[in-house]
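What follows are several structures.
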Structure 1
Amino acid sequence: MKNLILDIVLWLLASPILFVQWILRMVKQIRFWTAAYSPHLPCRNCGSRISLVGIWKCGCGFTSRSHLVRHCPCCSSLPRVVRCVNCGVTLMLPEEP
């Protein structure tokens, strides 16, 4: 009986923390998938549209014609940044969850 009460108390204390962690993971996933399915991102500096569809060169040297937020077929890496062609500001891309 004592263990059951202790388990219930610990579950009640841990539940809000686990719920907040779940919400944060969901927000991270939504940010990533929104960027992965949109053809452009707005620049936070000048407001122009940064195209995510085109010809991209991976760090391993592979060049592909696709969406920027896709895994490289050779090394399976994802890009971390994109640069605005109008103002030159570099923006961080959301990371894969």
Structure 2
Amino acid sequence: MRLKNWSVFTTTANEFMAPEHGTPHLQGNVYENFRFNDGDFVRTTRIVKIQDMGEYKLATTRSGSEYKLYKEDVSLECEKQFPNYYDRLKLN
């Protein structure tokens, strides 16, 4: 599956938890997925792994779904707010 106009968001256990300690998820418009129409907006389960595949990054979620993330598909708002958004994407 491929996500376009994608970004990372986090969920936290409570409102007092710092966002950087939250659980990372992806959101964006999905393509090449039999369960959705191309372009449908989705939010994923938590990201468990990110692999650099050369021309794209492959994000695996808790449910086992795999999403191809390309640099040119990053949300423009995210890139504007956080320059080099794609290059900074990794799990600690």
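Can you say which of 1, 2 returns -1500 when helix-only ellipticity at 222 nm (-39500 (n - 2.57) for each DSSP H run of 4 or more, over all residues; to 500) is computed?
Working through the options, I get structure 2.
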*For Cα Rg over 2.2 N^0.38 Å, for residues 2-57 alone, the calculated result is 2.04, so let me know which of 1, 2 that is.*
1
*Looking at structures 1, 2, which one was distance in nm of label points 7 Å out along Cα→Cβ at positions 10 and 82 calculated from, given that it came out as 4.5?*
1
_I have 2.9 for distance in nm of label points 7 Å out along Cα→Cβ at positions 34 and 50, calculated from one of the structures 1, 2. Which structure is it?_
2
*Taking distance in nm of label points 7 Å out along Cα→Cβ at positions 18 and 74 from the coordinates of each of 1, 2, which one would give 2.3?*
2
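Taken together, the values in this text are just the output of simple stated rules run on the coordinates, not laboratory data. Note that the coordinates shown come from a computational prediction; the quantities given were computed from them, not determined experimentally. Cβ atoms are built from the backbone, for glycine too; each structure is taken alone.
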